[in-house]
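**Q** Listed below are the structures to be examined.
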Structure 1
Amino acid sequence: MIDQTLVQAFQQSLAEEHRLRLYAVLDGASIANLPTLLTEQQLPHVCLMPGDLEPELAQAAPYLVQLPPRSPFAGLFLTQGVGSHWGILAASPAGLRKLRMHLRALLSVWGADGQPLFFRYYDPRVLRVYLPTCNAVELSTLFGPVSAYYAADESGEALLRFAVGATGLGQQRVTLARPVAPA
């Protein structure tokens, strides 16, 4: 179970470590009424899908959200969203517009048959498996202006922090739940 004290400590460390901006890339398919929720929370956000979308598609689309680390929504993401595949976090010095352009470009990939495919990199189950398979060029493309990505681990009780360093991809586990003592 997610521990509120560990969540608050992580939020504090995000605020200190990332004097950069913190963003969430959220999956509308995993969060009911996401566009309405983001408007209610009064957080700067933008849909990553281009153009005017049909209402049903707009509900299921991915959204980029600028997220103050200590905001109530950041706490909600960390306590309820981490184990529910709501999305990922990204730390970046880039503004919302620049990061949106970068992340939008990652939505389409090409299959072996040359056909375009939709890449759901913002699903933590996808990102945590995909990143360790990337070579240096792929990592450079995926990270672009992003300093670090955070994705839920398989347990849903921790985040995996991914960053590119001199030796390639680095991975660090950030625990959000205290172990349950045996009875």
Structure 2
Amino acid sequence: MIVEETSIPDLLVIVPARHGDSRGFFSESWNSRTMAEAGIDIPFVQDNHSMSETAGTLRGLHFQSPPHAQAKLVRCGRGSLLDAVVDVRRGSPSFGKSHTEVLSYENGRQLLVPEGFLHGFLTLEPMTEIVYKCSDFYNFEADGAVHWESCGIDWGLKSAPLQSPKDAKAQPLSEFDSPFEWVAK
């Protein structure tokens, strides 16, 4: 397993080893002992799996407010997607900065998103699946969204994305009163 730091503190790219032969490959996408040895100790409690039929489907930018904030370990099970996060931890040296990462079935890369980040993705191929672990259970009252166009992310879109009504009418980042606080390590 390779752990890569990004330009945003606490946001990591994780590349699990793939062991392949003529049948395909095997990969350990999560191992708590291996992660703890790398300094990552997150008690994940829920796995989510989402499939988007159409390329150009945009989901996000989502968050769950404390005390139900979620760290996520995100990967692509089929197809490819542009995964996007925005640091919204008040006091963070990277507050408001975004990071994008192409996650695909082919590259096997994963993004470890800490609590205090907006998260969303754009599918780059039809029938794309995203699979992710969460550190807290979904809570309807804690669920929120920030508009995908308000954070300065280059989505690479040539036309309007397919999105939910909730995401289309989400508040802009400039009006978002972040409930997250950055804690220096």
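Computed from the coordinates by the stated procedures, all read-outs in this text should not be read as laboratory data. Here the structure is a predicted model, which is why all the values come from computation and not from measurement. Cβ atoms are built from the backbone, for glycine too; each structure is taken alone.
**Q** Of the structures labelled 1, 2, which one yields -8500 when helix-only ellipticity at 222 nm (-39500 (n - 2.57) for each DSSP H run of 4 or more, over all residues; to 500) is computed from its coordinates?
**A** Values: 1: -8500; 2: -1000.
So the calculation was done on 1.
**Q** One of 1, 2 was used to calculate distance in nm of label points 7 Å out along Cα→Cβ at positions 72 and 88, giving 2.9; which?
**A** It was calculated from structure 1.
**Q** Which of the displayed structures (1, 2) returns the greatest value of relative contact order in percent (Cα under 8 Å, 6 or more apart) on calculation? Walk me through the intermediate numbers first.
**A** On the way: 1: 24; 2: 29.
By relative contact order in percent (Cα under 8 Å, 6 or more apart), the leading structure of 1, 2 is 2.
**Q** Could you figure out which one of 1, 2 the value 2.8 for distance in nm of label points 7 Å out along Cα→Cβ at positions 80 and 168 was computed from? List each step's numbers first, then the result.
**A** On the way: 1: 3.9; 2: 2.8.
Here the read-out was taken from 2.
**Q** Let me ask you something else. For which of the structures 1, 2 does the calculation of semi-axes √(5λ) of the Cα gyration tensor in Å, for residues 64-103 alone return 21, 12, 7? Mind showing how you got there, number by number?
**A** Details: 1: 21, 12, 7; 2: 23, 15, 6.
Of the structures listed, the value fits 1.
**Q** If FRET efficiency 1/(1 + (r/R0)^6) of positions 32 and 56 (r between Cβ atoms, R0 = 30 Å, to 0.05) comes out at 0.25 when worked out from the coordinates, which of 1, 2 was used? The partial results should precede the final answer.
**A** Values: 1: 1.00; 2: 0.25.
Computing FRET efficiency 1/(1 + (r/R0)^6) of positions 32 and 56 (r between Cβ atoms, R0 = 30 Å, to 0.05) on every structure in 1, 2 gives 0.25 only for 2.
**Q** Looking at distance in nm of label points 7 Å out along Cα→Cβ at positions 8 and 152, point out which structure of 1, 2 has the largest value.
**A** Working: 1: 2.3; 2: 1.2.
Result for distance in nm of label points 7 Å out along Cα→Cβ at positions 8 and 152 over 1, 2: largest is 1.
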